[in-house]
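Some structures to go through are shown next.
The numbers here are math on the coordinates, done by the rules we state, and not lab data. This structure is a prediction, so every number in the text was calculated from the model and none was measured. Cβ atoms are built from the backbone, for glycine too; each structure is taken alone.
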Structure P
Amino acid sequence: MKLKILFFAGFVFLSTIIVAQNTNPEVSNINFTYNPGDGTITITYDLFDAEQISATILMLVSKNGGETFNYSCSQLSGDIYYNVSIGVNKTIIWNHDDEHGGPPSGEEFVINIIANDEASGGSPCAGSPVVNHGGKAYNTIQIGNQCWFRENLDYGEMISGIDGNGYGNMLDNGIVEKFCYDDNEDNCDEYGALYQWNEAVQYVNAEGTQGLCPDGWHVPTENEFIYLMNVVYRSNPLKAVGQGSGAGAGTNTSGFEALLAGYCLPQSPYFDDGFHDLGAITGWWTSLRNAYTHLNAAVFFVAGENDLAYRPDYQDVKNAYSVRCVKD
């Protein structure tokens, strides 16, 4: 990691480099300048890859010293996003003032330039390529500065999701309970299990709670999913090859290996209960309930029909979705 601090009028830019999931590609010699005349920020860097002729380049920005990377940087042009050729003096132009209505001031910014190998499915996390939990081995994948399970969690004893009792049958009873799509345990083996939110977090409503994840891992926060979304830019790099179709076909260049696992809904007079949309959509729980209603929690969705990556959306905590663990 290379750290460079530049001072401009009234604010600080901290520029860091996050190396890609693989050993290649590599970003170096990052520099940037702010032009108060037109309100643009020009970022330059060098890009090297011994095996590929191009890479995907993404940029994330934090305005709080790197605590969260959700500062908007969508008005970008130049050597950014897909098919950026390997070489020196690559340039990104950011129309900062147009996007934010004025110059950056009084803030501490961290800019992450991330290079992804377009021809790769990523690499395991250093030091923990495989994690054993509940009698099953989970592969890991490094994406940006996050370490994720490569598979959905499949932990616990299967109970019926379509036995006519609704969704009150996942209880705080000391037994880890799970649903398998169509009450078929083979689907848990392939797609992972589906959990109500309370079971997923083990009845602890706290940001980044461990929940059903092993020690040293936790149920992701909403901001962690937003970071993941920003790193991969679109959803196709998250989806396994063969998942989705047409413009929504998975490429799995991130190595996340997302399968379209579907979901399950509780009995209700307003919608059809039971299992839905296997092969069409998937969603993963986040770790904190809505502070106002306590009746729903955020879910990060990926659909098979398009390449959009959706911000987490609040859903009823009695619904059942997948769980991915992320490292502390």
Structure Q
Amino acid sequence: MNSAFALGSLVLRNRVLVASGTFGYGNELAPYTALDAIGGIVTKSVSMLPRQGNAPRRIVETASGMLNSIGLANVGLDAFISTKLPFLRTVDTAIIVNIAASSVEEYTAVLERLEMEEGIDAYEINVSCPNVKDGGLSFGTKREATAAITRDLRPRTRKPLIIKLTPNVTRVSDFAAACEDEGADAVSLINTLVGMAVDVRTRAPKLSTITGGLSGPAIKPVALAKVFEVSKAVRIPIIGIGGIMTWEDAIEFLLVGASAVQVGTASFRDPDAAAKIATGMDAYCEREGVADMQDLVGGLRIPQNVTAPGLVASR
């Protein structure tokens, strides 16, 4: 059974990756799972300078999920290259570096520096970052800003370029189409939904930043709908993210149009979750007589004469 996934010139052994910010830089969870059993590691975000992130409290459990307001805390580019990348070079799986920045120029500078290093297979660009030149609004909430970042980075690398999209917009398919038009190899979605939690005893927000990003099983229905929407608007691969806890969840994402998935919050509960999901997907295909997992992508069986509201027509 073929479970491989082609992402531009890169071929991943299977369609299960671990999501940025949920798996560290790989070495933290290496003692607890077989890293070569997954299709790839998407690193914790890397920015030009180290970031302390937001003040505590910055993680809160919620019903069927969690809120986080980490604030893109990371070691910074120099420390990533000197202390994190050497380990990643030893791992027998695809290494995808997630880049975060506060300006187009910073995205460019980080990518160009990483292009000088061995051991990186692809890039995922986190456009859910505050644009310091635009009053702190996220790049990912403005279509032209998302397009501009993709347009600027595309000619600077031959490696696969993935743009990670926020769901906190009116039509995420418009953003995905803009990324495709500017040469992205794939889009990944969804990033976290905006949410908050309140302590009724103190009558105060539970997060220091008041709101944060909601992830986990609670967002899976939204994520499935967004992936389905985008699948009708682009031809490039979609990497589905959002509440994937089991192999059944992952298969759902493939059926609505994702070519691969990223496992995030599940890794906090079980560091071996992604590997187990990959094994479960293979077993499902064997039972169902599916020779190539690609045959499941977009295989949702929709009754005739039924159209989901709000979807764009195929391009």
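Observations on the model:
- When FRET efficiency 1/(1 + (r/R0)^6) of positions 200 and 240 (r between Cβ atoms, R0 = 35 Å, to 0.05) is computed across structures P, Q, the figure 0.50 traces back to Q.
- Which of P, Q yields 3.6 [distance in nm of label points 7 Å out along Cα→Cβ at positions 64 and 264, calculated]: P
- Winner on relative contact order in percent (Cα under 8 Å, 6 or more apart) once structures P, Q are ranked, highest first: Q
- Structure (P, Q) behind the derived value -2000 of helix-only ellipticity at 222 nm (-39500 (n - 2.57) for each DSSP H run of 4 or more, over all residues; to 500): P
- At a computed 3.5 (distance in nm of label points 7 Å out along Cα→Cβ at positions 160 and 232), which of P, Q: P
- Which of P, Q yields 21.0, 67 [Rg and Dmax of the Cα atoms in Å, calculated]: P
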